[in-house]
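Once you scroll down, you'll see the structures, which are given as structure tokens.
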Structure 1
Amino acid sequence: MQKPAVNVMVKAARAGANMLLRHINRLDAIDVVEKGRMDYASEVDSLAEAEIIKELKRANPDYAILGEEGGSKKGTAGGSRFSWVIDPLDGTSNYLRGFPHWCISIALVEAGEPIHGVIFDPLRNELFTASRGAGAVLNDKKIRVAERPQLGGAMLVTGFAPRERERAGAQLDCIRELLRDAEDVRRTGSAALDLAYVAAGRVDAYFEAGVKPWDIAAGVLLVREAGGRVTDFRGAGTGPLDARGIASRQIIAGNIKITEPLQKTIVSSGYAKTFA
């Protein structure tokens, strides 16, 4: 049975999804802004976030909010230990091009650590949920990370964050090393769904730099609750996933056995050194 907080988050995610789906057939009329070089947002992102926040605040008006579009907001009581961390449209570029791979991501974070997470892919009607200590679920079915014990034959996913393009050469060198053993390296355009797919065992591991709390908070919990491990490129923890950890970071996610050789390759290729 889902926790009450998860029920609230699911309702909010579906409200955001309804807004996104209403606009999907008029993509050419959507106003788009460039937040940074090759980093886009649209009016629909903001509209979906507003719908999500409305539902969350109705249930817990005192909780703080950290949203990709709205930034950081205090709860009505201020100084809350709890934060809703929201990405109303993870995969904006995909959405704006009609590429059917995007989602809504919502986490409830306590003192920097996610305790409940929801990732919803409305096009596939796939609802990923997790609560700390209660496991991870896809459409009411328990999920687990893949059991692949090594990089040999692994399916990996990564991303090329716009804010990290100056390190693209080092990242490509790392990918060249990984492809000596791995079956393939994919790039989907949605960090949240990448993490959800790791949790569901659809891919073996994921790594990326330049991610923010709203990109990964729900997915980090999903992977952990599905039996996986999440670290940065040097094996350290993820750091606070609320407004205190707003800076970009690196992330590796997968089962315990595969994350170790993946991390070693990221270090030995020189990619991790670029973040020193």
Structure 2
Amino acid sequence: MQTYKSQIKQAADFLKTPVGKSPRVGIITGTGLGESVGNFDILASFDYSRIPNFPLSTVTSHMGQVLIGKMGDTPVVVFQGRFHLYEGYSPLEVIFPVRVLQTLGVKTLILSNAAGGLNSGFRKGDIMLIRDHINLTGENPLVGHNEESWGLRFPDMISAYDKKLSQLTFQLGQESGLHLQTGIYAGLKGPSLETPAEIRYLKNIGADAVGFSTVMEVIAAVHAKINILAFSTITNINDPDNPRSANLEDIIKVAEAAAPKLESIISRVVARL
């Protein structure tokens, strides 16, 4: 029976040949954001089903492909679509792409997700630069045996999101005329959306946006000493005093409409790395 570490190595070995030169940047995209890597010279692409041991995305808005290529002169690996706890995947399965990127030698990870806005100053279609998160999933991908070659038993999460990268990104956004929001992301397990009482609670504890992804990947990337930059596309606004229904179709439409803005800022950031 294969160990988790050997499964990771087998998947990484499969991607090493088309990757060629060790990639510097990994990107994992979320709901409706698979097109947010348009400025990308693709050298190879694979469905997740072709990668040994790789989980399969069951969410219809996630493409389930890995793209290998370059943004400018920078070697990049892009995972179009992620895995969620609410799909029934374990935390170790959710972070499988992060461990593969770590094994490939990636030093910077860029994450994107679709999220509900909690901050009253946000509007649908805004891009929020995540400066911190609150893990409310009840899960952690580091529970159990610690693989010492991957990272420390007790990684420090005080600066999970790289401050220099965030400052650079905010600056590049201003230079290009793209106003970026900043805020704290609350990660829930899902898949049920929040009640008005839960929304009020999340606002009271300081969250600016809420979603069902990202925190597992960030914890694993911090453990791996990978620099992290993360974005939330605000797809709907949650007001506990004026609750309105949200549906997946509308969320995807907003995320897709915002994808070009996200593509633009990611391309600019990668060019400066």
Comparing 1, 2, where is mean count of other Cβ atoms within 10 Å over residues 45-52 highest?
1
Which of 1, 2 leads on Kirkwood radius over Cα pairs in Å, for residues 5-108 alone, largest value:
1
Upon calculation of relative contact order in percent (Cα under 8 Å, 6 or more apart) from the atomic coordinates, which of the structures 1, 2 produces 27?
2
The highest value of FRET efficiency 1/(1 + (r/R0)^6) of positions 197 and 229 (r between Cβ atoms, R0 = 35 Å, to 0.05) among the shown structures 1, 2 is in 1
For FRET efficiency 1/(1 + (r/R0)^6) of positions 149 and 237 (r between Cβ atoms, R0 = 30 Å, to 0.05), which structure out of 1, 2 has the highest calculated value?
1
Please compute FRET efficiency 1/(1 + (r/R0)^6) of positions 133 and 165 (r between Cβ atoms, R0 = 35 Å, to 0.05) for structures 1, 2 and give me the label with the greatest value.
2
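Taken together, the values in this text are just the output of simple stated rules run on the coordinates, not laboratory data. Being a predicted model, the structure only gives us computed values, none of them experimental. Cβ atoms are built from the backbone, for glycine too; each structure is taken alone.
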